1. I have 29, 26, 22 for semi-axes √(5λ) of the Cα gyration tensor in Å, calculated from one of the structures P, Q, R. Which structure is it?
2. Assign the value 21, calculated as relative contact order in percent (Cα under 8 Å, 6 or more apart), to the correct structure from P, Q, R.
Structure P
Amino acid sequence: MKYYATKVSDKGNIAVDDTILVKDVVTTAGSRILDGFKPLFSADAVTRLESKGYTVSGKTNVGEFGLDLVGEFSYYAPQEGKLEGSAAALVANGEVKAALGVDMNGSTRRAAALAGIDFLKPTYGTVSRYGVISCAASGEQIGVYAKDAESVAEIMSVIAGHDEKDGTSLRNDSYDYSITDVKGKKVALNKYLLDKADDVTKAKVLAYADSLRANGVEVTEISCDMAEIANTAWQILMCAETCNNVSRYDGVKFGHRAKEYKNIDELYVNTRTEGFNFLTKAVILYGSDVLSKNRYKDCFDKSLRVRRVVAEGLAKVFEEYDAVLTPACSKAEYEAYDIKDAFGKVFEESVFTAVPNLVGVPALVTNGVQLMGKHFDEATLLSLAHSVERKGE
């Protein structure tokens, strides 16, 4: 498989997915609609890394706008056979120290789980979104792929902090990613989500729970079904926001432009018809529907209310537990499939990943499982992961 959309340096140690801007490097978000687009500036996270001596190795292929399972539907590198995420694969193969990826609908976490590496989606607002090709601004967040928790913590310490260029950036200049002893911590194992996974994934989660127990962590099974309503709400919000955000791509100023058109309306229609894939079009149509006059109150407005309900419900769980352990996806591997089935498949798989996107809490994928934590408590998630990784050395 072709992992790089554009290679920048053979000596680079940080890969950047193709939804994050790097100055003067073609950035397409995996879509034909942005073919040939070269940004005039780099994302804040990239600039921070370069200022500390890290070097960008290149831009990795992503599924169009990050809407698919793991990156299988890039216009430039469609996948066949066993699916994998490009950035995750580069980290797993040891070709780069770490990689940046935008987590919008769980594709980065699923890719990390399949590759057996770590990926941290941090608390919303702790890492600047300036320089991200935005689709769902209220839930997307730059995160970090790395082989272990210590490497994730190292990169997060560089890229996190307030950025005046980003209106969603929180005011703190730095955050805690220190790794400490986990003895006495309490973790809830969500049996409701565990039962939705296949036998291989279940065994992996249960084995991880045993490893935590061996390190002095109290792991208790709970059954919490809020993931279902969280997923429905997030898919509605994500589609609506994406519908609005991709409307800027019209073939006039940059990117792909249809060759055949008679007027401005045909230019827009033909360019978008040619430039977007089937999954993106499905998201746009659904987003338009939930924003329509007849559906807005019952769909979009209600989803905003559900966001608050889920946040309050999760806060009650965290009153008793330090983290929640769940599968990151339903299976240990995915096979290529028809793009016309993508909307449904992504919806089904997103039940495992939607809560952190909806309410902004951090989530760490490690050893093929997922840990969710309290806002700004990435340190606990990294410490839990490190305790298991250290035992496996």
Structure Q
Amino acid sequence: MEFRDSESEAAFRGRVRAFLDAEFPTEFSTRLVEWGLFNGVGGPPVPGFMEFLKGWTAKLNAQGWGAPAWPKEHGGGGLSVKEQFILSEEFAWRRAPRSGGIGHGWAGPTIMVYGTEEQRSKLLPRIISGEDVWCQLFSEPGAGSDLASLQTRAIRDGDDYVVNGQKIWTSGAHRADMGILIARTNPDAPKHRGISYFLVDMKTPGITVRPLVNMLNSHEFNEVYFEDVRIPASTLLGEENRGWYLATTTLDFERSGIATSVAHQLIAQDLVAFARESAHGRAAMATRPSLKHELADRAIEARVESLICYRIISMQDRGEIPNREASIAKLYSSELDVRLATTAMHLAGSHALLMARDHAESMGGRFGRFYLHSTTSPIGGGTSEVQRNIIAMRGLGMPRG
């Protein structure tokens, strides 16, 4: 694997760094952040940070970085996969927030390819500007890993479709303005057919969002219920009964996972700094010498993760599609998240039980929250078991069990 910036890529990296130097204050790059949550972007409020974010999207859009993979004619940056990788990497090292989410990554690209001119002109600008937040209404209680088994129904009734069913694990549905919905429109067709793709206003009567509260007594996931929800036929995207194929549409996105890799390297650095600089950290290291080896292992593993990401981006840059490599990266990253959290707990000792953000000796309660959050990593985005099956079948040629 060869990974070096070309002359033009090095110039682009310099441009990104210069932008961050000029526009992203240093005090925000060094702020305490929430480990394991949104790649370290979230966390306790920092004076002035929320006010600063109000104008951040506009600054990114002015550079064409609000939606870097989108074509320029739709308001994006039209960046190559390598340039997207550089942008993600440099922003991650500065702990600078990026635009993104379901709207940028899923809804927008699919609307570009399959939408009518009216749908494109109405919806795409609102995604770029941040006016509309989107959620993904795909998974159901009986259709998670086997999504094609979904049972939510959409029945045509004149100029409308009437939707009934339930979605689950819908991230951000409680904050979403719009949702991409796949529902069964032909129950007699084979399960991968007879599914249609809709663009749904989340304020439509009959839609109920209920929170799924996690161990941190907060929530990002939700259940969403549809009870005789009438949505206009104009919200159908593409052809009826072809929604499964639309759901797999993406642009030429950089999906190496480099932002998570950098976040893990930053976490390892934070843990080493705690071990060196805090009285409790030094005491823990003195009484438990094996912690030095744990910290060294985590730092090495985080670096190995970055090399896996480099392999993936090198493949994408050559026009290849990472398949088993993407599953390897997801599996490795998820389980490293758990190992990092476990090492953090070992280092914190009894202070890991302090969850309040005003406990300085526990780094604002980050140890315990990181550990609890890490338990979701091997589940979200495709379980570790599913990833191992993909690696076994597509990477090792093993038969389906």
Structure R
Amino acid sequence: MSIEMMKGAPAPENAQVTLGNWRQAPFSRWGFCHVREVVPTARVRHDPNNVRTLDTAPRDILTIPADTGNGAMTVEEILNATDTDGLAVLHEGTLVTELYRRELARDVPHIVFSVTKSVTAILAGILCKQGVFDADAALTRYIPELDETAYGDASVRHLLDMTTGIEFDEDYLATEGAIVRYREATGWNPGSGSGPADLRSFLLSLAGRERPHGEVFRYLSPNSDLLGWAIERASGERIADILGKHLWQPMGAETDADITVDPLGAARTAGGFCPTLRDLARFGQLLLDGGVRDSAEIVPPDWIRDIRENGDPDLWARGDFASQFPPGMRYRSQWYVLGEGDAAFFGLGIHGQYIYIDPAARVVIAKMSSQAEPLDEAKDNLCLAMFSAICRTLAG
């Protein structure tokens, strides 16, 4: 029998979700849907007078078969195998599938981990169009304190495309080292007093370099937190406020979102965003529509086009993830791109979070999960096979 988390006054010790266990199964099933009760967060405001209505036309997609490369599985079987908390599917802007499991509900935000990176990069594109930010500028233009760090000669573009050469080991299961100090600094782990007590101080402590910037794709979350810091410096506003003003409100979100913050209020733009499932799907639909809603440009179409058309496949092929994903992929501005032309592109977060956009099929898929392992190559491949099968079926 599964344990009901956080039931009781107080809950039994084995059912208590804490700062020390909220990302560990089975506690994560509750923790991922109640982040604001565990980690400090800032509110990303929506506009209740400007909510984008989603038309609905339910379709039964659960029996669709997907070729997993190791036999066929139905969508329902894959959802079960990948610890799904929620799934929303839009076709031509219409909500055709919406399901919730465990702690998730329509009005409940769920952390999407590194899908946050993709959201942050879209905000960067909005500010670039406004002339507030420059994706090709030296990083020290916005954060001069980085001059004596490993980032001293890096550009914003190096951050966006994950091509910095800094020394950092992104091992999610590590029990010691820089990544542990990193999580303590963000407020995601209990503090040990062994390292910087806030996120920005941690970022300024990264002094080692493995190679020159721009030589290879290497996925490193500190890059994305620095991107958020640079955006705040350029705009003079907090990430939560500018996300609300420039994205969440104009796109028509129906619910406030959250983003985790450290003890000094620095937003975790690498992984702390917590939207509702429907609003994550609305975000994907905005990008599928070229950044435009009701004839009003919200995200620059050129920025979306650049994501879909650019990114260096050779840098990707030499990088961390090439062996784990289908061949021919690219990475651009914190988005994964599956190929050329009208290929799908997606944001991916640990423990099974996705926003998947297929321009050819006119399909958007938002998936929230509580997979036990941060990285699970087999489950990622199941999800990609499922998404492809759904898109082919809906496109007819």
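1. Only structure R yields this read-out.
2. Computing relative contact order in percent (Cα under 8 Å, 6 or more apart) on every structure in P, Q, R gives 21 only for P.
Each value in this text was obtained by applying a stated rule to the coordinates, not by laboratory testing. These numbers come from a predicted model, not from an experiment.
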